[in-house]
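Q: The data blocks that follow each hold one structure.
What follows draws every value from the coordinates through simple rules; no lab data is involved. Please read all numbers here as calculations on a predicted model, not as lab measurements. Cβ atoms are built from the backbone, for glycine too; each structure is taken alone.
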Structure P
Amino acid sequence: MGSSGKIRLVRLIDFRGVDKREYASKLPRAEFDVTTAMASVAPICHGVRQRGQDALREFSQQFDHVVPLSFRVDPQIIADCAANLDPQLKAAFVTSIERRRAVARAEADVPDRAVDLGPGARVDIRYVPVRRVGLYVPGGLAPLASSVIMNVVPAQVAGVSSLALASPPGPNGLPNASILALCHMLGVDEVYAVGGAQAIAMFAYGVDGLCEPVDMITGPGNIYVVAAKRLVKGVVGIDSEAGPTEIAIVADDQADPRFVAADLMSQAEHDPNAAAVLITDSRALIDQVSAELSKQVHSTAHADRVRQALNGPQSGAILVSDIDAAIDVANAYAAEHLEIQTASASEHARRIHNAGAVFVGAYAPVSLGDYSAGSTHVLPTCGTARHSSGLTVRSFMKTMHVIAYDALGLAEVADGVEIFAQAEKLPAHANAIAQRQSSRAQSGSDAASGSR
């Protein structure tokens, strides 16, 4: 399609009359083959683990076409980037930080609790932050400075004591200046000019003389970053295996086609594989949105990328019989970002149980959530919102049970525990209880003898 060609959501998928049990299998999805990509990243991760900085230099030259003078960015350079930040951009950063921090504090407002189960029997529930986290911020088609906020703020509110951040070096050997400026504003001074799978390996295994291993890795990235995260999962924790970005919009004939078109484009500009899906019971709206796309695409800087995404197999307009069916389709799709642009948007939003984040009404576009809504923008993709959540304060915290039983508390359940253990053919488990019961009985006997 030429640059002046009409843009349509070329795959119109008619779900009218389709059994809802078939929705999931018929929905458009981006191809995202992490397993195949793992074959490419395994030698990179192995190289970093075995050869440290020598491997980082090799892979930086190979993939980033530059070898930084120092992989760890000088804190003074980070401070200079903040000092040279455009005042209006800095104000936008401050607003985003403040709103994300306010929501993060609410996410963290779950106090430790104690559950008393009887005399001498208590279980404390403690929420313990991960000690050290490595945060990855991609460069590539879009240097996502906003991801610094979305990763660092909840980690800090959770109480993570050690934060390191990696982002690919540009031609000057440094990560994007806005990314560095935000690091300074948030008090992160351990920053590495390392990108791709090699950054994930550096965090997971550590590099002598450069970077201490982390306990958890978070942050988005391309398929090779995701494959590297899968490879090191188990050595460290990871947030998710995030695929290409997605937007789904549930809309009726009351929706403004200009807004719907603009919002589909907003995610399509991320990546040619980005998914943009309209779910509606109005064929007229589909035609109106397609006409608006034809108008609006010419004013965007990434027109070719938007065209590729909108006309890819992962995007399309799904025509349903009514809005009830649209809600069912949306729940089957489980979008990373789901907008509800209907006459009863709040009511319909309450019926959504599968989505990374839900944007309600005409004036809550996904772009707001990407920057300054206060919500997270690190969200589950590829349908994983059926079982996973976005990155929040709780992502950086572990739940720890602290069991405090005394002799009386144990005695109350001891017989049952022994029976249970024997039923599982684990007699040593039962013996650990029996030894204590025997000791307690002996102590009681000795005490009785002494009293005579």
Structure Q
Amino acid sequence: MIGTGVFTSLGFQLLDIQSGFPLLMLWAVGGVAALGGTLCYAELGAALPRSGGEYHFLSQIYHPAVGFVSGWVSATIGFAAPTALAAITFGAYLNAAAPALPPSLSATALVILLAGVHMGTRRSSGGAQRWLTGLKIVLIGGFCGAVWGLVEQSQPVVFRPVPGDGALLTSGAFAVALIYVNYAYTGWNAATYLTGEIEAPQRNLPRALALGTILVALLYLLLNFSFLYAAPISAMQGKLEIGYVVAEHAFGSSGASFMGVVLAGLLISTVSAMTLAGPRVMQAIGQDFRAFRLLARTNRHGLPATAIGAQSLMALTFIWTASFDSILVFAGFSLGLCTFLTVAGVFVLRRRRPDLPRPYRITAYPLPPLIYLGITGWTLFYILRERPHEAWMSLLLIVAGAAFYWLCNRVNKPVQGKAGTEGRADGDAAA
């Protein structure tokens, strides 16, 4: 989860919001929404334990066509775009510290390197991700501690509510800023993409989702407080490499160069996580549809090597052809629609299949799904109103996915007769 968003979002948010309390509330509201979503996904993942995330859930809850379109979104931009954004940010931080290194070249090298790691063995893939995640948490804690310890005079930002904050909290600017926050929390549902590879998923999946989201929310609040504490708002407005700007004000130019390398290192874990989780959606589609059967191929260690290669190739295309801001809003709207439908599916599945075994049930039901749907629906509405170009491009992508599903059914029936059925195909069983 921790990656591009938290190290880039503040610069865009500060263009319209400069008050400390609403800025921190953005991250608190985003955390509450993500936690509500995790509890819903935990129930769905425990009740419908198969890899594939929204693709599998929506196929089971609504119709295989809905699941296919969700998988289409995930396969085309859902993971490739965040992978590209994290790699671009990695390149930007590295370039700020070492100007001789071209950002696009660094981003490209990172994507190719991690694709190779995750195409190897299950042990090397999982071990690399655990090591990188642990390093990331240590570095974030060290960065915040260094900022507080070395900054002699904090910035004049007031973090308690002041007159005018109430209007900001209900404004369109706040809703649009939530686009970036919700993107930063993207990944709270990633464990559901690997459900079939998790030991005792009915017990471990809810625990992983909830604890991971709570930890990330606390770290995000800590980081943004540190950013606003150390650097002036005017210096951060519209900037992509927020961490480098803050480090420059806190530690000077030489310290900032060192921290630029450190912060670039943090983003390696994000690219790695997306390269690990995303291809499982492609693999599930390949298991269910003959037209995509190549994506279901695994190497001798049971890893979806073809799908990993395909996603990495799409990420490289984004790196070399699109702007950061457009990719972010475009991907955020598309993914928001998919998660909105999935969370709403909790109500649908409980009504349609009340006797389905549910090893985990949502705490304080129906409050968590209602909170998530309310916050996400509000954000989607404002994206459609304030950023119509990216929103309509997302909708066109969804229509294209529906047309592709119809074409696949015309050419060839699904492998299992119904996409997303409970039984696993050979590749998933091998995993």
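Q: Taking FRET efficiency 1/(1 + (r/R0)^6) of positions 22 and 358 (r between Cβ atoms, R0 = 25 Å, to 0.05) as the quantity of interest, name the structure among P, Q where it is greatest.
A: Sorting by FRET efficiency 1/(1 + (r/R0)^6) of positions 22 and 358 (r between Cβ atoms, R0 = 25 Å, to 0.05) in descending order puts P first.
Q: Match the computed value 35 of relative contact order in percent (Cα under 8 Å, 6 or more apart) to one of the structures P, Q, and report its label.
A: Q
Q: A value of -13500 was computed for helix-only ellipticity at 222 nm (-39500 (n - 2.57) for each DSSP H run of 4 or more, over all residues; to 500); which of P, Q is the source structure?
A: P
Q: Taking Cα Rg over 2.2 N^0.38 Å for each of P, Q, which is largest?
A: Sorting by Cα Rg over 2.2 N^0.38 Å in descending order puts P first.
Q: If semi-axes √(5λ) of the Cα gyration tensor in Å, for residues 310-373 alone is calculated from each of P, Q, which structure is the one that comes out at 35, 14, 9?
A: Q
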